[in-house]
Structure formats: structure tokens, C-alpha cells
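Chemist: Presented below are the structures under discussion, each in the form of C-alpha cells.
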Structure P
Amino acid sequence: MKQTDTPINITSKCNSNCIFCSRLIGEDFSDPKEKIPGRIKRQKETISLEGGEPTLCPELFKWISLAKKGGTREIILTTNGILLCNVNYCRKLIKSGITLFNINMPSHIPELHDFLTGTKGTLKLKLQAIKNLISLGQGAKTRLTFVITSENYKTLPDYVKFVKKNFPEIFYIALNFIKIDGRVRKREDLVPRLRDIGPYLEKALEYCQENRIKILSDGLPLCYLKGYEDRAIDSHKIIHKNPTFLWEKRQHANCADCSVNALCSGARKDYLRLYGGEDLKPFGKREQEETMERVLKKYSDVLLLPITEKCNLNCLFCSAKGREGKNELKDILAALDQAKKGLIISGGETTLSKDLFEVIKEAKNRNLFVELQTNGVNLYYPDLARQLVQAGVDLFNINLPSHVGLIHDKLTQTSGMLPLKITGLENLTALKASVRLTHVINALNYKELEEFVGFVSNNFPKIKYIQFSFLKIMGAAKSHPEIIVSYQQVSPYLLRAFKKCEQKKIDFIIDHIPVCYLGAYKRRHADYLKSDKQQNGGDSSYSMLEKIKLKDCQQCSFRGRCYGVRKDYLDFFGKEAEVKPFKQ
């Protein structure tokens, strides 16, 4: 896992005395000065300069300068904001290179703020600091952090209204659940029950939604963010395999039955030690799809975009059959706004869409990685293959369910299409295009897996990438139970095919089968590889949407790399669906 945002404690000194501070009074927790330069230089994405109070550190501007010169993309100052009441000091910080100001403001009520921070009259200084930053054009680079405690949670709805009224320009509000660490170890009465904060949290989130206030949460399980699950920063970290502070949370036994546990880090470990897990409320299956789509739409880097329902094959295993979508060009281009790094163009058969080249052109104008899913039949025409390569397709994902003519005909319910596909593949390899073969595993072809690898190696030595994709029991496959096969049946043939790939030096991955059926090849699982490498053309988010973990998955040492059993597989096989958890 790659940690992309790194807190660096540059001082232990502080000019506040917060009762919820996760540090002990007199504790020296600052990072050794001799190690700070190395830590800064290693981070090219994000660093957060923290304390104590970092504005009390004499070397603050030295560390900012080092990060800026080293090319760190985002430099965060995590501060109580007191010294930022001086507008000239704000200017100096901005000029030095701070890109985001994270200001701790646990209350908008002076008396409560004084109590929580152990100070007198500092709220007005913080409010002036925020005004200064906004006046200097930094509103969109200012974040307010509200640490949720038993003393302030009831004021949450009024807090967000206060921010909206007085500081509508700020970037967002961060709601952080209190940690039982530092001074809080002796003040556990400051830790509220999740069930108690729920109603107030819901009102605050509803107001933010209605008034377009950006808000993120940390340390709150998804079951307390219903309808607002995309506000959980931990879900973003899980999707992008960023482990920062995830180790502080864990799922309770109650979470095993939750339909969205693949996207939730659970509750804070210290909270569970104090109160247990009885406040956790697992999501049911009915809530799963809406929740997953809401989160993945916000945090996924790659957009899967169907552009047509037309097809020139009639595959028994087609998962797109019956799928509805908006295929008008204006709707397709509008959907591109959701893509951050990559675009997967799917169908039907994409080469039958009159808008294909316009979609590719727009995607390339946005610097997106473009993967084109196609059955490859129309690539028999060399001009079309050449035009697609020249248009900027980065990866051709060709569906090739069998190398045996009779099996191919039966699976695609066509006659004589395999030779056209083979010619299409020859055209692409002649153009030096990047090609991946997708081989959908089903009851008609799983015994030929090893021979399929040999066929690819012998006939297309330049194709070095096969994705084995276990059958999805959806779309057309629902009406054709004769092609459905179990994990247990496929596993031994699959392992032999993997060994053949290694011998022939063909790269391969496998998807839609749990990791526990892959033996020594468990690290070839698509979810594992895509989420770990975060390649432009490979985002694991769609896999998460289609899968669910069983109870036994909670005991698996690979549970963080595998999203479990496909939901449609579980619906078909019921109690016969089994997993075999890996142990450390």
C-alpha cells in the first residue's frame, strides 16, 4: 500500500490546551529534526505540517521551502489558526507555498470553544484568521476541522449553519470523531456514543447537502452516514489503497453481515474497546447498490461508459444484455465529466456506434487513458483498426471466449466469426497496438483453458496480456444455466493455465472469482493488482460494486485485497457458494 498523505510533526509546542488533544501535556512527539528533510523529500504528493502548533516552530518556513523546492504537490498547514489573525503572517505563509490551511475549530460558540481548547477568547482570533485567508483569495484552500466530542455534538447543525452564513467561501468542513488517545485517555467521558450523535449528524449533513457545503468525515462508520456515504474519507482511502490512519479503525463482528463492508473501515478501535459494537447497524442488500454507486461515482478514477446497445454477436454470457443506458451523444459526452484518469468504452459492440470516434476524441482532449472494449469482429477491416489506433485508443480489450471454432460459434450464437476476430487481432498487432484478450470462463470452455494459452502464444506472440474473467451470472447468462460453472470446478484448470502463461511469458490476471481459489497465484487477482498499482486503465471500483464478502471472508488474511463473491454467483448457488480463507 502506498501512503500518499504524510503528517510531519515539526514541534510539540502549542498555544492551546485542548481537552480532546490526542497528545499528552509535556510529551515530546515531534519528529527528529534530522529526519524531517528526508521525509519531506520522499513525498511528492502531499505532506501535512503539524504539531503541537506548527506556527510556533522556528523552522516552519524552512520546511515549507524544502517541500516546495522538492516538488511536493500539496503542502498542508494543520493549525489552530491563532497566529493567522495577523494578515501579514497569512500573506507570508501563502507566498512561502502553503496550498491548504486546515484550521481546528471545535465550536462556533465562544464559551464552548474556550472550554474545549482550554483558552480564553481565542475564537475571535480564529474567526479573524479565516476572514484574512478569504480576503487573500484562500477561501477555497481553507478547511475547518470539527472534532466531535460529547460536549459539542449537539451543536453540529448550528455549527454548519454558522459556517455557511459567515464563511461560504471555505473549501470544506472536516468532521473528525474524537480519538481516545493522549489527554482523552483520562477523559473518556468526552467520547460520545454513535447512536447519540446520529440524529444531530444527520441534520448537519442534510443542511450541508441542501446548501452545497462540502463536508468530509473521519472515524464515522458508513452506517451513520446513510445517504451521505460519499462523505467518508476512509472510503476514498480504501478504494485507492491509501492506508493512512486506516489502522486506527476496524470492523466489528456485526460488520460481517453488512452489504457495504468492502467500502467501510468500521469504527475506531478505541471506540470499540470502550463501547463495543452494539451501535453499529449493518446495511442490508437493498441499500447496497445505491450506497456503492454513490461512493464509487465520487471516488472512482475510471469511468465505464456504454455507448451503444447494438451488437453483431449474441453471446450466451453477455452481461450487457438488457442493460439500459443513455446512448445519445450529448448524454455520453456529459457523462465524461465523471472520468478522472481513464475511460472504458463499452457496449454492445462499440465499433457499431456512430459516435465512437467523437467519444475517443473528447476523451483524448481531456488526457484520459482510453480502453476500448470490443468483440474484434469489425477489426477484420484494416482501415478501421488503423483509424482507431490513430484516434488514440490506448488499449484494445478483445473478447475471445474460445480458440475452437465450434465452441466459439456456440457461445456467440453465430457462425464463422472466429476467423474474422483472428484477422482483426493480426491487424492490431501489425499496428503495434496494445491488446488485452478477455477470456470469459464458463462451462463450455473451462476445460480448454490451458490449450487457449498455448493457442495465443503460438499465434499471437506479440500479445502478452490475458484477462481471465469468471462468468457473470447476469444478462444473457441468466437464461442459459448450461454455461454456469462453479469456482470449485474451474480452479484446477485455471491453475494449470496460469502455469502455462508463466512458461510462455504471458502476463495474466483473473477477475470475478475469490482470491482463495487462486492458490499460489493469489496476487494475480485483478482487484489486488488494479487497486495496488492504480493503473490508468484499471480501476477496481466496479468490481467492488458487484461483489460481497461472506462471513468467512472476515478471517482471511487477504480480505483487504479481495472483495469477495459475486452477488449474482451467491444468488445462483446460495449456500453452496464457498470461500476458503487464507491464514497468515
Structure Q
Amino acid sequence: MGKSHAALAAGDSAVAHRGSIAYVLAMKLSKMLLVVLALLVSFRLAGLAETQQPVPASVATGFNLLREDTLRADLTFLASDALEGRMSLQNGDAVAIQWIASEFAKAGLQPAENGSFLQPVELIEYRADRAQSYVALKRSGSEKQWKFPDALGSYHSDVDVTAEVIFAGYGITAPELAYDDYQGIDAHGKIVLIFDHEPQETDPNSIFNGTGNTRYATGRVKILNAQAHGAVGVLIAAEPNRKHPSNQERVARIGGSITRAVPLPSQALAEDELHTPAAIISDAAAKEIFATAGAAPSELQAAIDRDLKPQSRPLPDTQATLHYRNVSVSTGKSYNVAGLLEGSDPQLKAETIIFSGHHDHDGISGDQIWHGADDNGSGTVGVVALAQAFAANAAHGEKPKRSLLFVVFAAEERGLLGSFYMAAHPLRPLETTRAVINFDMIGRNETASDQTKGLIEIPADTTNRLNLIGRSYSPDYDRIVEEENKYVGLDLDYRFDRDYALNIFFRSDQFPFVLHNLPSFWWFTGFHPDYHHTTDTADKINYAKMAKILRLAYLSGFRFANEAAPPRFIANPGGKAASQANEHRQN
């Protein structure tokens, strides 16, 4: 039988009473959990605060403007299909140039080039005729020719140079190291044959900056040195005893853009101090040219590396010819985009801190687009974001004492052309430029790729890692960055300062300023498989890390601008070992 109405009512009352007790207990437990969670969060934040201090209020306005959402929006535009890969002298890059100038104007910067944000960079674009271009060896009445890929060379006009060949070691003249490959030889009117890189590059104690590259290791510096010694042409051979791929082998490992059906055109500055043609030759070609040297190429390199004594000499019965032709030659104009935030100090505002990147990439080929999000949309957006941050902070807080020059260079991918041009035609005096912060690829996590495989060790976790390149030439610069990192908490990495295989030191726009003795660092998050591939897209950027990098650059830039003593430049990073070696060789 069923219960009576009274019994049912009593039962309902008891159930309701028990439910209310359970509800109260649940609420108390929830509150206890919330308190525990709050304590855990507060402890976690307290731990973070120990390593990442709050920034001073005077610089907080600009610091807080460096946000992920803004970076993502701007980079998504710059790396979009609409900008067609931003190839130098093409429409997509012209759009990028105008966008940067517009952003500088909106930020309130002053035009840095005679009332304009645009510094013209006159360029010559040319496509080599590989079928008609060659390097030839003439010996004993016979001639042998090498074409691409055994001889890789081009020039922006037709070249026909024939001359006797003279070997000049590594092609280096370094008076501060008491080293000169041209000692005892006359290169006037000759074609100079030289080794790539520099002596003793695998020796940590080498006077040439240990295992790191110095300014003398790059081809441009070597060709200019040959030119200064009167040479009419240069042949560059990879070191026969090298422990790394040659430059041609390294570039081939990158793949991507270099494999396109129609090769990228070459570009050169219409106005450039370098005017001597050169070629990179294969090991096989070098061996034949060295045949009359009296020693094998490997023996000559080993002798130089052993005691840094020159092995330079004429090569008997040896003439070479550089014969270059082009399929097409045209001229065009690109632009360095530059804006100025004048400093607040009556005396120090005449001095300059530079923030830089480059706006060009590798363009399009058929229906393929090289988006260049990391390379170097990230650096371009970074310079623009910092310009906005410093300008906003100046309006609402503190203005830097020294002046800040924000520059996004033209034609970096074609050979650092915009930065070499500005270094030769500075918008602010170089002698009072105190530091250069250069961004090139600041948006990704470094991961293994064919280019770097076996050549550099990559940490397991790079999600919070920033590579700084240039510490050997300015420890003061590095000290300031490390001190400011207490507010940001990045993992700072200096592996690439010890690199001799990837040529990192002279592959970005800080390098022309290093050649002018300016403390200049490349800020870089490392290579990845999308480098110079169509897959370098905006969706793969680590925006959280990119924002942290820019915050660190912002704080470091303020220090550079405000410190009484700016960072010093160390012309000879070989240090004590170099000094001792100099004394020994001079005695």
C-alpha cells in the first residue's frame, strides 16, 4: 500500500533538510578550494616576481604597448598573399615600404631623410647568363673553362678580365693582429686566389676570435682588401681542410627559394665602393689552378694555420679569365624607411641609438609565394612596434636622452644592400652612433633543419630562447641586455658567436655597422625548416616570445640611450691571446 499524505510530507521535509546541509557543505568546500587555488597562484606569482621585476613606472606606458594581439595583426598583413612575398623592387615590397612610413608618421616620429621617411637606394638588377659566363684557366698554351656550378660568379655589367694569378692565403690584412696575407707579394694587375673564411677557425685559442668569425672572414671584406692591393679579380676557394660544408654546399642544403624554376635575380648597389669581379670556385677547379704552387692546397692551408706565417706566392704559368654575361640588366629604386625620435638631453640628443630590420623577402614564382613572416616580417613589425612604444612613452612618461633612429632596410636578401648603403650614407653621424639593435627573424622557435644539421647544437626547448650575436665585439652591450632581462625573463643564448660553419656573424644588417666599429647585435630566434620556404607563414609565429623580445629591446634601448657611458666596441675580440701572439711574432 502507499504512504499517507502526512508521511510523504514528513519524508519530503527530511530530504529537503538533508539537501540544504549538503548544499552548505558544498559551498564551504568550494570556498576552501578557491582559497587554496588563490594561495597557489599567489605563491606562483611571487616566485615569478623574484626573477621578473615590475618595470619602472617611467617606462611602463611604452612597455605595456608591446602586445601580442597588435604584433599578430600587423604581421598577418605583412606576410599575407596580397604583399606577394615583398621582393625587392616589386609591388609587394613597395606596399610594405609605404605601410612602414605610414606607421612611423602615425607614431609621431620625425622624417629622417630631408623631410621624408624614405631614403632612396638605387639598385641594379641583373640575371646572369650561366651558359655564357665562365672562369678559365690558361696554362702551357691550353685553356680550360668552368661554368656554374664549378664557377659561381656574376657582375652587374659584362666582364672580361684576364691576368696572372697570385695566391694570397686567406686574403686578410689585419694590422691589429700583425697578420697580412699580402706581405711580400705584389697583387697589382693580378687575379688573386684566396681561401674562404680565416686561419685557425677550429682553434678556441686562435687570435681570430677563437672559433667565432671575425670581420675578416666574409667575402666582401676580402674582395675589398684585394681591390685595395690593386687586384683586378678574385677567385675564392673553400678551405681544403675545412670541417664544415663549403658556402655552396651550405646554401644548397637550405632548399626552398634557391630551387625555384626561374632563379632569383641578383641586385647590386648602383653606387658601391666594391667594383672588382669575383668568383667562387669548386674544390676541383681550385686543385687545378693550384697545380704550379709548389704545394697542395691542403698543405698551404695547414702551413698558415700552424704558425700564421704567410704562404702567399705567384703561381707560375697560370693565367685566369673572368668572363661574365647577363640575360638582362635593369635599374630600380628601393628605400630604407627611417624615422627619428629626438632625444631629450641638450647634449646627448646629438648621439644615436639605431633599431633596425629589413622589409624585403623572396617574392613570388608562378603561384608560389615566399611569405617571409619570420624572415623578416617579424623584424619589420618589431621596429614599428618599438617606434610606437617609445613615442607613446615620450608623450606620457620618459623620453630617452639620446635620439632613436628606427630603420627598416631595403634589399637585405640581395646582399645587405640597404644597410651597406646607409652605413656609407648615414642619416645620423656614425661617430656618435652608440648602439645598433637589429632584428632579423625574431618570431619562431629554433628547430633542426637541413641547413643546420650537424653544424650547431640546438637546445631541446627554444620556446623562450633568444640568440644574441655580437657579444665578442661589445661585452658592455651584452651586460646591459642581461641586466634588463630581469624584467622579461628570456633565455639568452650566445652559441652563434662561436660559429664558423654557418657564417652567421655577417648574414644580417648589423654587420655593415660592425665594420664601422659600432656595438651592433643581431637579435635572432634561430633557423627552422621553413626558412626561405613558402611555408614561413604568420600562423607559425610564437607571438608571446616575440613580444618578450621587443620588451627586452625596449628596456635595453632606454639604457643605451640614457647611460652616461655608452657601450664600448672591442676591435680585436681575440683579447689577451691575440695580444700575446702579436708580441711573440713581432719579437
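Chemist: Looking at relative contact order in percent (Cα under 8 Å, 6 or more apart), point out which structure of P, Q has the largest value.
Modeler: Top value of relative contact order in percent (Cα under 8 Å, 6 or more apart), among P, Q, belongs to structure Q.
Chemist: P, Q: which one has Rg/Rh (Cα atoms, Kirkwood Rh), as calculated, at 1.12?
Modeler: Comparing all candidates, it corresponds to Q.
Chemist: Using mean count of other Cβ atoms within 10 Å over residues 141-148 as the calculated read-out, with 22.0 as its value, let me know the right label among P, Q.
Modeler: P
Each value in this text was obtained by applying a stated rule to the coordinates, not by laboratory testing. These numbers come from a predicted model, not from an experiment. Cβ atoms are built from the backbone, for glycine too; each structure is taken alone.
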